[in-house]
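Dropping the structures in below, format is structure tokens.
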Structure 1
Amino acid sequence: MNTAQHRLGSILVIDNDADNVRRLRKDLTREGYSVSAQPSFEKSRNILSDPELDLIIMDLVLPGTDGFLALSEIHAGLPSVPIIILSEKNSELHKVTALKRGADDYVIKPYGNRELLARLETILRRQWRLKLKQSIPHMISYEIGNALVDFRVGEVVRGRAHFSLGHYEGEILKILINSKAEPVTRDRLHDEVWGYRFLPETRSIDNHIAKLRRKVESDPARPEHILTVRGVGYMFQD
């Protein structure tokens, strides 16, 4: 899949309804997603092996195979990739069967574009946060100069001063520490702390950084640990 440097996600659509595929491709691409589409499960196998695949949207009525069997096989091979079912079948039995076989959501055709996007964004945001937790080692505390950061209780102690550590401040600091001596872009902080499509204003990152500096730096106006990398973002050094 061809992906932009800062993409929202790579999505595979498996559906033999050409009109629906065109609609999905147009809507998802406009939102910033990278989209690939195939009309059948068999033709999608090569894309299913792509390690950058973030989410699958599929119909249950597919040529040459049973949709539920295809769903089960995809989920067994890619248990961490979320799947949204788009289907005209609206019985409770179909919904329950799909969810039990690995689907993360079930949307009835015809569907509203905004509803589908909202469901998709929610799933990807949850998935992204899970990946972040798995990728960053569990950090209980960390010493920064003369400050001790206790992530467990959400507190910074510097000399006799005690500061509360906000949730987002802590997540930002963990990412910076884990990427020690390497610049971290604002886009990456947006993605990893807030998740897909949940993007606060750019100044929100800067405000959190300013708060962190007031708590961990001896002189926040001349930081020694949380540094600004002009035109890029921020970097941490011991």
Structure 2
Amino acid sequence: MQQVAIHTPQNVEIGFTTADVGKRILAKIIDYFIIYLLFLLLGAIYDRYVFIHFFFQDSWSKIAVTQLFFLPLWTYTLWMEIALHGRTPGKMVTKIQVMRLDGKPYSWDNALIRWMFTIIDMLPTMGITGLIAISSTKKNQRLGDIAAGTVLVSKTKQVGIEQTILLELKEDYQPKYNQVLRLSDNDMRIIKDSFEIAQKNGNLQTIKKLRRKIEEVTEIKEFDLSDIAYIQRVMNDFNFYTNK
């Protein structure tokens, strides 16, 4: 598993862990089982209503109608990922999700590209091509992910006090900027996650960009504080005002 940074439209990086091979395989097994159940259902409907009552003039007509009838099976991953925003039932169970590297919402064209590349990643070599690509690329991407600009990440998190927007403040803490209330809980969660990842990796450029974004939204100007001290002050003030 690798750490991957998703760049949001707000020019902020959020860190995720790429999905491991075990979760990917388990998700596939679950989805293939669902496809098998759909095959049984559609097969029963086809035999009961289509095959008996539909008149086929030639074998090509029969093949065309049959393929069209079973189209939901061949396109299962495509329409599931579109409907569930980068997930399938198997991915939901294993808590993994396809996300765009630019942080924008996962869309139908991303799903279509990934689905089309399944022919290369999965079918010819029973998935070996995809596994080789996943193990050899920096972000554990199969060829479909590289083409679509996506990555499969793990959404599993152990939620503790250190992974929420809550911070421990001293009892005598005195806030300075009530403008922090212009930020939403989600804004602060992104700020906190991005700030901690940037500090861990020594990414001062991201911290500087994060400060500029906060200044833009809150209009808090404090030239005497370093970027790190400034962001810490904003987070502390936000926690004071929102958890009184």
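What follows is calculated from the coordinates using simple rules that are stated; it is not laboratory data. What you see is a predicted model; the values in this text were computed from it and never measured. Cβ atoms are built from the backbone, for glycine too; each structure is taken alone.
Annotations for the structure displayed:
- Source structure (of 1, 2) for mean count of other Cβ atoms within 10 Å over residues 17-24, computed value 18.0: 2
- Label whose coordinates, when distance in nm of label points 7 Å out along Cα→Cβ at positions 41 and 177 is calculated, return 5.3 (choices 1, 2): 2
- When relative contact order in percent (Cα under 8 Å, 6 or more apart) is computed for each of 1, 2, the one that comes out at 13 is 1.
- Which of 1, 2 yields 1.24 [Cα Rg over 2.2 N^0.38 Å, calculated]: 1
- Value -16000, calculated as helix-only ellipticity at 222 nm (-39500 (n - 2.57) for each DSSP H run of 4 or more, over all residues; to 500), assigned to which of 1, 2: 2
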